[in-house]
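Peer 1: Below you'll find the structures, each written out as structure tokens.
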Structure P
Amino acid sequence: MMEKFFNRTKENESKPLSKIFYELENSQAAPYDLALNSFNELKETTKSAEELFFFLIEDSIYISLYATFYEELVKCLKDNPESADDLIKRFAEVHEERERLIATEAQNHVSFIENLGVCEGCNSCENHGDVAELIEHYQKGDIDFFIDLYIGMQTIQNSMETLIYDFLPENGELIQMLSTKDIAEWRAQIFEYANLRTSEYLHNN
């Protein structure tokens, strides 16, 4: 199954992001391996399956929100390629403020899920629809779903982080080529790959 996936990836090597991900997954800092390590560390530090379940939900939402910030940065870089280095530097400098904002919104979304879609009013209400589909899996206690989600989103974040900090500063032509559609397709490709590997991991462990 994984061979078929990477055969498709090789066929798409004319797409620069597909090629980048293929190269990353064959490096020592493979995004999926880093994501799996992060999951195993989380599993080892939680005291119970229930605690792990709730951490997976919150962290998955947090990581998803963070990836959205990366997407917005890529759009900004495309509109201002001549200022790419400065924009990336400033983005890195305000990470603490960004993380506080993301943590607050993630917690608001978690409360919305725990209350089964009921919210008395918070600063994140207009975005609760983005996580509404998670309520069903929360009610079922479907931990495998959230393991998939966590590792998939973590793999996306690791890939986007490497793209922004390692690839884009030295590839101005790539910045100008990227579109919103390219990023969306890349995220979907990475998530599919991560889910395939996680299914194998869960089957064998």
Structure Q
Amino acid sequence: MNQDSKLHRSPVTVGLGTLSASFAQPIPLYSTANDKLPFDTLSFEKKPNGVLLYKTTLLKSFSPYRLSGGESDKEASAHIQMGLVRSPATLVFRVVAETDLFYQVVMNEKTFETVALKKNTENLIYESWEHLLLRAEYVNFNIPYEVYDRPEEKIIFKKTGREFFPYKAEEIKNEWMRVKKGPGREFNFEGYENAEGWVKWKNEKEILIRITEYTIE
């Protein structure tokens, strides 16, 4: 298959969760979950400077949910001397469907072209959005939003300005999320005592929040 070959295109959707790669071995790529043989393989190669190189015939369509080659050896050395850790290579796909044997994942977040990945591939780790939200260090919005006392009931707070409000997710109910002020970040909410409650974290097509899984401070 060459770079101009057409992939299956999914409707734009939030999907089920994410699929992360650990780079332990190449990943066979299937067009759909019904295919018997892969059409290509995604492989990984470390460049002389320490940055990870992704290799596939689909590089023109390779724009997954999260993608990074990681820091170079020089960049990592400088950060380690500062007391920080090396930023690793990262590859995370959005999962839009699954069968008993396959995950259908978004290969290109701009076009929503997808490929199928086998579930028994050892270096792939699935995580639902709900699990990710509950373990994330904090979540926040970059748009105006409303906080409710209960889902779809009374609005108790509206955020309309540019303030930075880092929340900790406490409970998930479908598209609703109960949030409290992020531990250790309560100072960000000074003067906004009613900012905790239930917020919408997604609609049918997009995630409405920014997710910060962890920070290095």
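Rule-based calculations on the coordinates, nothing more; no lab input. All figures in this text were calculated on a predicted structure; none of them were measured in a lab. Cβ atoms are built from the backbone, for glycine too; each structure is taken alone.
Peer 1: Consider the structures P, Q: one of them gives 2.6 for distance in nm of label points 7 Å out along Cα→Cβ at positions 52 and 196 as calculated from the coordinates. Say which.
Peer 2: On the way: P: 2.6; Q: 3.7.
Label of the source structure: P.
Peer 1: Moving on to the next point. Once mean count of other Cβ atoms within 10 Å over residues 44-51 is calculated for all of P, Q, which comes out largest? Spell out each step's value before the answer.
Peer 2: Details: P: 10.1; Q: 12.9.
Structure Q gives the largest value of mean count of other Cβ atoms within 10 Å over residues 44-51 among P, Q.
Peer 1: Work out relative contact order in percent (Cα under 8 Å, 6 or more apart) for each of structures P, Q, then name the structure with the largest result. Present the calculation step by step, with values, prior to reporting the outcome.
Peer 2: Working: P: 33; Q: 21.
Biggest value here belongs to P.
Peer 1: For the read-out distance in nm of label points 7 Å out along Cα→Cβ at positions 108 and 180, a value of 2.2 was computed from one structure; give its label from P, Q. Display every interim value, and only then the final one.
Peer 2: Numbers: P: 2.2; Q: 4.5.
The value was obtained from structure P.
Peer 1: Right, next: From P, Q, which structure was distance in nm of label points 7 Å out along Cα→Cβ at positions 68 and 172 = 3.3 calculated on? Provide the component values of the computation, followed by the final result.
Peer 2: Numbers: P: 3.3; Q: 2.2.
Derived from P, not from the others.
Peer 1: Thinking only about Kirkwood radius over Cα pairs in Å, which of P, Q has the largest value? Kindly include the intermediate steps, with their values, before the conclusion.
Peer 2: Numbers: P: 18.1; Q: 19.4.
That would be structure Q.
Peer 1: P, Q: which one has helix-only ellipticity at 222 nm (-39500 (n - 2.57) for each DSSP H run of 4 or more, over all residues; to 500), as calculated, at -24500?
Peer 2: The read-out comes from structure P.
Peer 1: Further question on the same structure: For which of P, Q does Kirkwood radius over Cα pairs in Å, for residues 84-187 alone, calculated from the coordinates, equal 16.8? Walk me through the numbers on the way to the answer.
Peer 2: On the way: P: 16.3; Q: 16.8.
It must be structure Q, since only it matches.
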